[in-house]
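S.K.: In what follows, structures are represented as C-alpha cells.
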Structure 1
Amino acid sequence: MVVTLSFTGRVVLMTMLTRYTLLQSLAEIHFSKVGALDLNQADWDKVLLQSNHASTEYLALTIYYHNAYLLTAKNCSVVIYENNIPVAIWPLTLYQGDNGIVLQSNCKAIIPPLFADGTSKKTIKKIYQQCLNVLKEFSLQSNNAIKLSYSPIDDILWQRTFSSVIKAIDYRQYLIANITAELEDIKKTFRKSYRSLINKGLKLWHSELHTQMSDNLLQQFRAFHIQTSGKETRPLSTWVLQQSMVNAREAFCITLHNEHKKLIGIALFNISPLEASYSVGVYDRSLFDLPLGHVIQLKAIEHMKTLGIKRYLLGNRHHLFEQKTPTEKQNSIGFFKEGFSNSIHIEANALLAFD
C-alpha cells in the first residue's frame, strides 16, 4: 500500500521503506542512543538476562518468528541506551496488512519497552516520554493510527504516560496458571472433569518430552500440522525458527503417540524469564473425543516446574459476549485452556489520538 500525503505543498509517498526510514530517524532524534535488534542482538540479550519480567514477546527468536509468519513485515525492534549502556528493549514491527501498513509489536498492538532490573524510575519515565514522542510524530507524519497493548495492573506508569492521548480502550482476558505449588496441589485446581480424563490419557498414550528438535522431528511436526489443517498455513521459515527456539532452550515440545507409535499429538511451549507460554498444538482430529491435549498440558507443567518456572500463560480466553465476537472454535479452545488456569491476566488495548 502507498499513502499519499501533502506537507507544505510537497507530496510524500509513504511506502513501507519510507515509514521504516521515518521511524529510524525519529528514534535517533528522541532517544539518547538506539540500536537495531538486527545489529545489536548481544546488547538485546544482555537486557533480557538482566530482567526477570520478560514475556516471550521480548525474545529475539520470537520476534523473528512473528516477522517470518507475517511475511510482509519489517523488524524495527530497538535497543535503547543510557550513557552507552543498554537499559531497555522495544519490539516494533511494521506490517503490510489488508488494511494498510501498521506499526505494532510482533502480531499485536505495541507493547511497552522491557527494562533491565534496577533501572531507575527517573530513567524509565524519561524513556516512556521519549516513546510517546516517537509514536506521536510517527503517527502525525505517516497518518498511522497507533494502538497500545499492555497490562493496566503491571504497566501503570506506561498507561499514565499515554493517558492524555488514549481515545478508546478495550480489555481482553488471558489465562494464567500459577504453578508455584506442588504438582498434586496444582492438579487439584484443574477443572474437575479433567482429572479423570488425564488419568485415562496417561494409560492410553505414550508421551515424550523434547528439549532438542532434530530435523526429523521438525519434519514430522510440520507434516502433521499440514495433514490436520488440510493445507500449509505458514511458511517453512517459521518452523525452522521454532526448531531454533527449542535448540536454544527458549522452547520445548511434548509429543503423544498411540500403541502403534503413531504421532497423534504434539505441542510447543515457549520459555522466557517471566513465564512459559503455550505456542501451538496439533492433535489428531479423529481422536477429539479422547484426552489428548489434557495429557500434554500436564506433562508440560511438570517440565515447567523442573525449570523453576512459576507462571504459565495458556492464552486468550475468548468469550462469545465480547464486542468483537470470536468464532465458536476460538471460544471452545478458550474454554479448554480455562480448565487448567487458576488466575486471569487482563490486557488493555488502547487506541491513541494525537492532535
Structure 2
Amino acid sequence: MDMASHPAFSAARAYMPAQRTRWAALAEEAAEPNAFYMPDMLCAALDHLADDIGVRVLEAQQDGVLIGLMPVVVTPRHGRLPIGCVTNWMHDHCFFGAPLIRRGDEVAAWRGLLEQLDSAPWAPGFLHLRGLDAAGANAAALEALCVEQRRGRHEIHRHDRAMLRSDLDADSYWETNVRSKKRKELRRLQKRLADMGTVESRLLSDEAELAGWCGEFLALEASGWKGSEGTALACKADDAAFFRAACAAAFEGGRLHFLRMDLDGRAIAMLVNFRHGAGAFSFKIAFDEQLARFSPGVLIEIANLHAVQGDPRIEWMDSCAAADHPMIDSLWAERRTITQYRIALRGAGRNAAFALANGLETLGRRLKGQG
C-alpha cells in the first residue's frame, strides 16, 4: 500500500492542476458519491476557503493507483472537550463528509488512510469523522476494518435528513407523499402568484448565463435573513468566489443543476444542486422574502421535484438539510441517516485520548440523566 499526504494548502492554486486529473478519475469510480469532495468543489474550496487552517489531503494508493482521498484538518478541541484530534474537513458550505474511495477497494483505502494517520507526527488524539451515511459503503468498510484491526470505533451522533429517492414520476410522488390539504394550499398560492404576472421555471443550460445567474443568486440570498445575519455567501468575498468557482467547474463537467423561478423575468427563487454519479446534493436555496406569503421556496422545490424525477441521470437527491427541517421534510418522504464516528489512532497517547473522550462523553450523558 502506497500512501501520500500533501502539505497544508497555503498555496492551493499552484497545487491543484497537478492533482485534479487523478482526483477526477477516482471520483468517477467512487463507491459512494460525494459532490463536495469532487474536484469541482474541493478545488474551489481549497482555493478560496482553506487559508490558514492547515488542510491536508490524504491519499491512499494501491499499485500506483489512487484508491482513497480525504481532506483533513487538526482541531485543538473536540466539541466541548479540550482534546486535540484530526477531523475530515467540512467547511461551512460542505454538507457531506464521506471520503472518495474507489469502488471495490473500500477496506484497502481505509487501511491506507488510517495507517497514514497512525504514523503522522502531526496527527493528535483520534480521527473524528463527520457527515457519513450510516448505511453507506464508507461506513460499512470502516466498521469491517476496525473489527479486523481491533481498532476502537465509537458512534458519537446520528440524525436523519430528508432525501428524494423514488421510481415514481413527479406527479405521482406529489400525490402519494404530500398531504392533500398542503397540496390544495400550494395550488392556491401558485394561482395567486400567477395572477401577479408570468411565472416561469427553468434550468440553466447556457454557459453564457452562468455568471449572471450566480450573481443573481448571491444577491437574492443576501437580500434575506442570511444577509442580515452575515451568513449569506455574498457576505464574505472568499465564500462568493468559492461559489462562483464551484458552479463554473461543475457546469463545465456537466454536473451543475441550477434552477430558477422567475416572475415577469425577475428571479424570485433559485436553487443550486450538484451532481455526482447517479446522485445529487441540494446545495443552497434563495428566495425573495418580500414574496414570502406565496412560499416561493416551496414552489421552487415543486419545480425541482419535477426536474429531478424527469432527469434519468439522477436516481436520488440528498437534501443536505438539517434534521427535522419543517419545509423539505413535508415534501420528501425518504430519509438518509447521517452519522459521526470517533476512530482510535495508534501511537503514544492516542489511545488515552480516545478513551478519555469516550469516558467524558459517557459521564456527561449520565449527569444529564440520559444513560
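Where a number appears in this text, it was derived from the coordinates with a stated rule and is not lab data. As the structure is a prediction and not an experimental result, all values here were calculated from the model. Cβ atoms are built from the backbone, for glycine too; each structure is taken alone.
S.K.: For structures 1, 2, calculate distance in nm of label points 7 Å out along Cα→Cβ at positions 259 and 275 and state which one comes out highest.
M.R.: Checked 1, 2; max of distance in nm of label points 7 Å out along Cα→Cβ at positions 259 and 275 sits with 1.
S.K.: For which of 1, 2 does distance in nm of label points 7 Å out along Cα→Cβ at positions 139 and 187, calculated from the coordinates, equal 3.8?
M.R.: 2
S.K.: If distance in nm of label points 7 Å out along Cα→Cβ at positions 155 and 339 computes to 3.2, which of 1, 2 did it come from? Walk me through the intermediate numbers first.
M.R.: Working: 1: 3.2; 2: 0.4.
Corresponding structure: 1.
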